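Following this line, the structures themselves.
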Structure P
Amino acid sequence: MSSKIKISSETEQLLITVAKEQNVWIEGNLIKLLSDENEDFRIYLQMAIEKDTEQRKKRLEMTKQVQEQNKILSEQALENDILMNELKKALDVAEKAKDNALNDLSVLQQKSQFEMIGAIVTYALYVIVGTGIVTTAMYVYAMGSNSAETTLIGNTWSNLFGILLTNSFSIIGTIMGVKYAQNKEKTEEK
């Protein structure tokens, strides 16, 4: 059924005028169905077909460009996702390395503090024992030589041992307080 649609000459003239004045043409498959018995209208229809073909080509080109851009954007989005995943993995590795380094540092600090506390206690014991030995030796010597200073040295010996004993407990108490404070800080951090 290939019958052509006939439109009035006034409608044909109106379409030609709109095309000349406003550059608006009939588009699509409707052009093929219109009757072209009038010469002016036949020219109009040929130009409309050409313009329609041009518009279709432009739209097709535009569609292809948009599809190409969408393809590129999809590929870039995929690359971004891959990079983000790699970045998250690297961040996780860095966080674990940081935690390990902090743990190693904490262990090293505790070891250093323990060694320092051990050295302090050792030297304090040497001083206490050495002072006790020297004072006891002087007291024994004074008693053995029947010195008049025996009472004075005995009082000094007694006071010195009291002071040394007090200082020993003070050192040990200070060390235990420092260790307790460090353990409390670690518990609060966790």
Structure Q
Amino acid sequence: MGRIQRVRQEADAIREQARFEPITILVWGPGDPGPSAPEKKRKAYEKRLKIKEVLRATFRRASVHFSEDREMLKIAEGIHGTLRKEALQAKLADLILMLDVSRGVDLELDHFVPTYPWFRDKVYVFLPKQFVESPGLVAEVLKYLRSDQVEGFSKEEFRRCDVARVKAVRAAMTWALDSYLRRTK
């Protein structure tokens, strides 16, 4: 076996080990609109569910949650205000993935990114491509983040669920790999 092939195998082994990092991931995005909601809203929520499902299957030791999950609500018991509850949940999470396709996520992004420096280090934002490089208020908020933390998607990528299967997995792998490399010798 040649040196390059051995190095590739070692890199693959490290990536595989990183998939078992015990990290906590919050997936923010549109909430459950209910069965009678318009199809567009139901599809957006289904993509968020798919992100959670794919991450749980790919990162077996990760704890993957929505803020509205029972475990996360219990953490925030007794705290007044949704943004304050979500801030506590986000502080405890290692990684926050935001599927920015709803007004609520826009508000979370607009509040958390400029307000909390610690939040900026652990968030990845997925939003329609036209907003990634647009000027104006969106750009004002996104400038706080590194370019690798903001990823646009096309309508076709959204339809195919690349946001879950590719983009969310890549962001989580980045975080898991960094965690693994910091932890090991």
Structure R
Amino acid sequence: MTGLRLAAIVLAAGSGSRFGGNKLTAPYGEGLLIDGALHAARIAPVEEVVVVTGADPKVIEHVQAIADPRLRLVYAQDHATGLSASLKTGLAALPAGIDGVFVFLGDMPRIPTMVFPALCEAIDNGAPAAAPVFGGRRGHPVVFASGLFDELMELEGDKGANGLLDALGEQVVTVPARDDGVLFDVDTR
């Protein structure tokens, strides 16, 4: 592993309206839906995992019950304004001196962790961002180098960082994933 100082953000503030509410704390597999993203974030080579909460207070209770000192909860006051508000809350909570950040979506339970080394290598080699791809589609988690943090803090609405990634074009290093878990999310029951 490189000498990069990395952190992770798990975006878990949404209301899950397309799901019918309380999506992240709904049963999934042998636990809750959010457990997959939390597990992947904790396996990533990161110093800290910032979990951004909002609409579902059960997310806070669930994360507090996990014995991992790297987990830190932050509450996105303006979570209802969209995904970008949650991302900015997470970025603002990162420790100083972080070189990059993994961004995980709380409703993606099957992230294949085997893509993490290649994503980190891309950032270490100077890429502004790196993302896994499966079947020609960009997936998650995306890793952003700290040089993009200011631009990420200017995002608005519910589209997250897709527009910024699109604007960066080929500067975003893509890492082939052998598993569609980089695309799989849960929107309906």
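Quick note: the coordinates plus some simple rules give every number you see, no bench work behind them. All figures in this text were calculated on a predicted structure; none of them were measured in a lab. Cβ atoms are built from the backbone, for glycine too; each structure is taken alone.
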If you work out Cα Rg over 2.2 N^0.38 Å, for residues 34-73 alone for P, Q, R, which one comes out largest?
P
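Comparing mean projected area of the Cα convex hull in nm² across P, Q, R, which structure shows the greatest value? Could the numbers behind the result be given before it?
Details: P: 24.2; Q: 12.7; R: 9.9.
Structure P comes out on top.
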Out of P, Q, R, which structure matches 2.3 when distance in nm of label points 7 Å out along Cα→Cβ at positions 50 and 106 is calculated?
Q
For which of the structures P, Q, R does the calculation of helix-only ellipticity at 222 nm (-39500 (n - 2.57) for each DSSP H run of 4 or more, over all residues; to 500) return -16000?
Q
